[in-house]
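The next part holds the structures, each set out as structure tokens.
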Structure I
Amino acid sequence: MQNERFGFIGALLLLITCTSCQKDEIPPQTPPEFELNLPEDPYDYITLNLPDHLVTNVLLGPGQKAAVDNDNTPTTNPTTNEGATLGRVLFYDKKLSANGTISCASCHKQEHGFSDNEVFSFGFEGGKTRRHSMSLINAKWYGRGRFFWDERAATLEDQVLMPLQDPVEMGMTLEEVVYSVGAQSYYPPLFEDAFGTAEINSERIASALAQFVRSIVSTNSKYDEGRQQVNLPTNDFPNFSESENNGKRLFFLPVNLGGGGCIGCHSTEAFINPDNGPTNNGLDAESTTDLGVYEAINNPAFLGTFKVPSLKSVALTAPYMHDGRFSTLEEVIEHYNSGIQDHPNLGAALRDDNEQPIQLNLTEQEKTDLVNFLHTLTDEDITNDIKFSNPF
């Protein structure tokens with residue numbers, strides 16, 4: 001009887017031991033959202049294949065340069081394939097937020113031109129940002145080099161760290177970010193590839209994120225395709241409809257020649273405002289709750305002014321303006337047609353010869369033509385390119 005008892009207990013212990021061994025042999029499972037899917041060789045983030053109109057300028061007037069002449073890449077942080085790859089992973093990694101729910105990509109969505117389809121973006125605890133999330137396309141071509149609507153970040157390297165530390169957006173400290181990144185097994189090899197050693201610090205995180213953002217450059221929209229077939233942007237494009245060509249004419253021609261003068265603020269053929277900097281576009285007659293760039297740069301000339309984003313893929317980045325007040329491009333065009341307010345710092349390009357806000361008095365067809373032209377700036381390559389997509 002005693003032998004039978006020990007035989008039973010021994011068998012039970014053996015079963016428990018074997019079951020435990022089987023469990024130990026099963027590796028811990030990583031949630032699917034944190035499984036990395038990267039190519040063995042990094043994607044090419046360096047070769048931009050720039051068309052001539054981004055290399056050589058033919059436009060006249062203030063702020064008109066070739067896009068390449070406005071490159072804000074510092075000599076200390078040139079973009080590399082390995083650095084941008086690391087930046088891509090960081091950009092999409094939700095572990096960089098306090099509760100693992102928000103990444104940079106949560107507010108800058110690839111399918112929405114790296115902007116947000118929400119008026120204000122949601123933070124890690126459900127709070128909302130103060131301003132609409134600006135598109136990141138062509139950030140590389142903003143020669144002034146300052147970022148956010150109020151230009152409070154002096155460089156892109158400064159900018160990319162700020163949302164991580166924002167109490168509404170991602171809710172971390174830099175120390176917590178570095179610790180969280182260091183705790184993930186997939187990061188040391190990526191840092192070593194990008195920087196030569198596996199050391200992880202905030203400066204390297206900023207550099208990699210900035211490299212990824214600078215790689216998001218628009219070169220292949222319907223506009224770019226048509227532009228390469230003519231000598232001047234004001235010539236009719238063979239691949240454009242009559243309406244699109246007319247909208248393009250309105251966009252480029254100054255007001256005194258029957259156009260809208262839009263190129264005056266969205267300058268260069270990257271359609272960004274690199275030289276003249278922030279401007280007031282007459283959304284309100286006075287600035288009260290949001291003082292714009294004045295909040296970051298205490299100069300009365302900046303009161304109520306805001307950074308001008310690129311218009312590439314603008315049809316994907318609704319809603320519009322720093323406060324997302326306009327839902328459609330049609331509303332935006334109507335603002336410039338009839339709704340400009342007489343703000344004290346209203347941009348000079350938006351005043352007529354009598355120093356009053358301009359009234360374009362566009363016909364319904366002309367407004368439609370302008371909207372149709374803006375749609376030609378959409379770059380489907382950016383929205384579909386896997387190298388800009390979520391690697392998890």
Structure II
Amino acid sequence: MSLFNKHENITDPLAYRMSPRTLDEYAGQEHILGKGKLLRRAIEADRITSLILYGPPGTGKTALAQVIANKTNARFEWLNAATVGLDELRRVIKKARDEKKTGTRTILFLDEIHRFNKLQQDALLPDVEEGNITLIAATVENPFFYVNSALLSRSQVFELKPLLTEEILKILNRALTDKERGVGNLNISPEKGSLEHIAKMADGDARKALSALEIAALTTQPGENGKILITKEIAEESIQKKAIVYDKKGDQHYDTISAFIKSMRGSDPDAAIYYLAKMLYAGEDPRFIARRVVICAAEDVGLKDPMALVLAISALKAIEFVGMPEARIPLAEAVIYIANAPKGNAAYIAIEEAMKDIAEEETMEVPDHLKGSNYPGAKKLGHGTGYKYPHDYPEGKVEQEYLKKKKKYYKP
């Protein structure tokens with residue numbers, strides 16, 4: 001039986017009231033909940049195993065738990081890791097053990113599991129393993145960073161993606177026509193493009209979109225015809241500034257910087273500038289970005305265009321001397337230059353292969369004629385004897401042994 005409210009109150013937030021009750025009402029996440037998908041089959045058959053759901057806010061993690069709660073015949077317990085202590089957790093687990101003796105299953109939905117410390121997470125392990133509870137955990141953080149490996153190994157991990165604009169638009173239209181839980185009784189008439197703007201600016205967050213629609217509906221006076229006209233301007237005020245989904249310590253941070261570097265390497269200046277703007281807008285440390293630009297200039301452009309490294313270093317220095325926001329300009333200049341520059345990783349490959357040889361092969365001794373000879377006794381040892389000074393030869397180049405074994409690291 002579900003512990004979620006079955007009877008929504010009209011004073012509850014619209015996003016709460018419109019939370020889906022069935023899989024057919026659930027919008028998005030077709031990659032895990034489409035017809036025939038494993039998770040959908042498990043929910044429909046009431047045979048789910050322990051799950052970890054992760055994804056940005058408003059993508060349907062709690063909503064999916066509610067759908068499962070409405071579908072299952074098991075007891076359903078709901079806890080939030082931000083507010084629950086070990087005593088409360090142990091109470092729920094003890095109740096689950098007692099119910100198991102009577103043949104009743106217990107599903108524990110644990111929201112924000114990333115807020116649990118290692119001790120609290122460890123407390124779940126024995127009962128998850130023994131089947132005393134089926135755990136459904138939700139988190140906005142990458143569980144591979146925040147959930148211990150033992151718990152991960154006992155659970156299936158599903159990533160929820162930001163909703164598409166058309167999926168959010170479908171949710172908004174459903175709320176407009178639903179007279180029981182939505183705002184269908186308010187006689188709302190959205191101007192062309194207004195709902196589309198809310199859906200687009202919600203940035204994949206259904207909760208944000210529904211909240212904006214509710215604000216627009218409740219703060220707009222009906223016209224003479226009794227209709228509440230939601231104009232594009234009202235929609236813009238209601239959704240306000242778009243909030244970038246970007247956690248500087250989580251996977252959004254790593255995914256964006258990865259895409260940024262790969263876009264420069266792939267010679268796409270527009271994509272590289274977009275990811276640069278996203279990181280700067282979200283408050284990423286510009287020095288962190290600049291260091292990656294320096295690495296990309298050396299690794300991916302290299303000797304094909306050495307000026308790329310000069311510009312990258314200059315951009316890093318500009319951040320220190322000029323500061324933000326003006327330093328974004330030389331940073332953008334370096335990014336665009338590197339993206340457009342010819343690519344070559346010969347220097348990178350050369351040092352990688354040489355380091356590999358140093359680590360794995362017998363270390364080669366320096367040939368005697370290359371050894372230092374500017375100290376007493378060097379000549380007696382034969383150090384420096386027979387060395388050919390390149391500038392004494394035509395074009396400043398002479399053939400002689402520089403390595404005991406012939407190696408080819410630099411391949412232009």
Structure III
Amino acid sequence: MSDSRGQQTSDQPPQDGGRPGGQPPERGGGLLMGRPFGVPIYVTPSWFVIAALITWVFGGQLGDVLPELGAARYLLAFFFAVAFYASVLVHELAHTLVALRYRLGVRRIQLQFFGGVSEIENEAESPWREFWLAFVGPLLSLVLGGVFYLALGAVELSTVPGVLLTGLMVSNLVVAAFNLLPGLPLDGGRMLRALVWAVTGKPMAGTVAAAWVGRALAVAVLIGLPLFSAARGVERTTTDTLVDAVLAAVLAAIIWNGATGSLRNARLKEVLPGLRLRDLARRAVEVTADTPLGEALRRAREAQAGAVVVVDGRGEPIAIVRESAVRAVPEHRRPWVAVGPLARDLEPGMRLDADLSGEALLRAVQATPAGEYLVVEADGRMYGVAALTDIEQRLTAAVSGR
């Protein structure tokens with residue numbers, strides 16, 4: 001799959017997706033395995049779950065094909081799991097190299113439960129770059145499948161190398177085929193998006209089309225996968241049927257949520273330019289730290305202000321009274337509680353230029369998480385206070401069309 005600011009590329013039974021260059025890796029990324037081309041690669045804890053599952057399932061199948069292996073078949077099955085995810089990594093590196101070639105920036109690569117995620121920071125500038133960025137991953141998986149197929153000619157199918165090569169060939173072809181399905185968030189969905197974009201000249205039209213196809217795919221997987229398994233004519237246990245149903249539900253949820261997320265991100269990108277901090281700022285009143293909360297709120301009501309700023313003896317803003325802290329003080333206590341302990345000291349990142357807008361505004365807020373920010377003019381004069389809840393509500397309303 002591939003997205004923009006959350007652009008992702010995937011190969012799961014895949015998934016895909018980056019941090020701006022020069023920024024430290026995000027916490028919770030998993031176990032850092034290396035930094036090829038300067039891009040960190042993480043293995044998440046969920047990978048160990050799927051590796052254990054592959055080892056158990058594939059190891060059990062090996063007992064029928066190579067019974068002479070005994071318990072060693074599980075070691076071989078684990079080696080297959082590692083080799084398969086190495087193929088997934090090659091798929092992700094293909095997306096990464098093209099993204100770096102186009103100067104889009106890649107935050108990181110993650111290997112996780114249902115495949116790999118290449119997190120690409122920016123969107124391709126043209127539909128054909130978008131198409132190639134998405135297509136290169138499945139292409140590499142197809143090439144790997146072909147390489148393993150050719151290698152099979154040099155070994156006996158009933159040997160350990162033959163079984164491993166067969167498994168890797170089939171798994172890479174499945175990864176390629178799955179990712180080529182024409183619905184977001186899969187690579188095929190991004191290819192469809194690029195084609196519609198090229199025809200209509202509108203990136204949003206491509207996103208809407210590919211997202212709805214992705215939702216249709218999710219429904220098809222949810223219903224079709226269990227039916228396909230049942231129609232193969234192979235004797236199946238209740239456990240097999242349950243596993244198929246759970247797998248179908250998880251895959252369908254991933255595809256549906258990915259398609260919905262891609263559509264939401266595209267709408268967000270459309271409305272971002274109209275998000276201006278000057279329009280969102282609340283009028284604020286200035287008080288000293290020893291002012292009772294009740295008195296500060298009375299002044300705010302008289303001034304029709306929505307925020308309270310604490311100033312020092314020279315009248316310079318030094319803190320912002322936290323709205324959440326005010327709500328926590330019972331009304332009967334407010335005349336006896338000073339605003340100082342309820343305020344958060346102003347850090348450098350909490351002073352925002354009133355002319356900030358769009359992505360620059362979001363980056364500034366993300367750089368210094370806070371509930372409220374002091375909005376200032378270019379000359380340093382206070383313009384007002386921006387509440388994070390107001391920014392979030394404006395974005396939610398715009399994205400949902402309200």
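Bear in mind these aren't lab numbers, they're just calculated from the coordinates by the rules spelled out. As the structure is a computational prediction, the values presented were derived from the model and not from experiment. Cβ atoms are built from the backbone, for glycine too; each structure is taken alone.
Source structure of the calculated read-out (distance in nm of label points 7 Å out along Cα→Cβ at positions 179 and 283, 5.7) within I, II, III: III. Of the structures labelled I, II, III, one was used to calculate Cα extents along the principal axes in Å, giving 86, 48, 39. Name it. Derived from III, not from the others.
One of I, II, III was used to calculate Kirkwood radius over Cα pairs in Å, for residues 187-314 alone, giving 18.2; which? That value comes from structure I. -8500 is what came out when helix-only ellipticity at 222 nm (-39500 (n - 2.57) for each DSSP H run of 4 or more, over all residues; to 500) was calculated for one structure; which of I, II, III is it? Going through each structure in turn, the value belongs to I.
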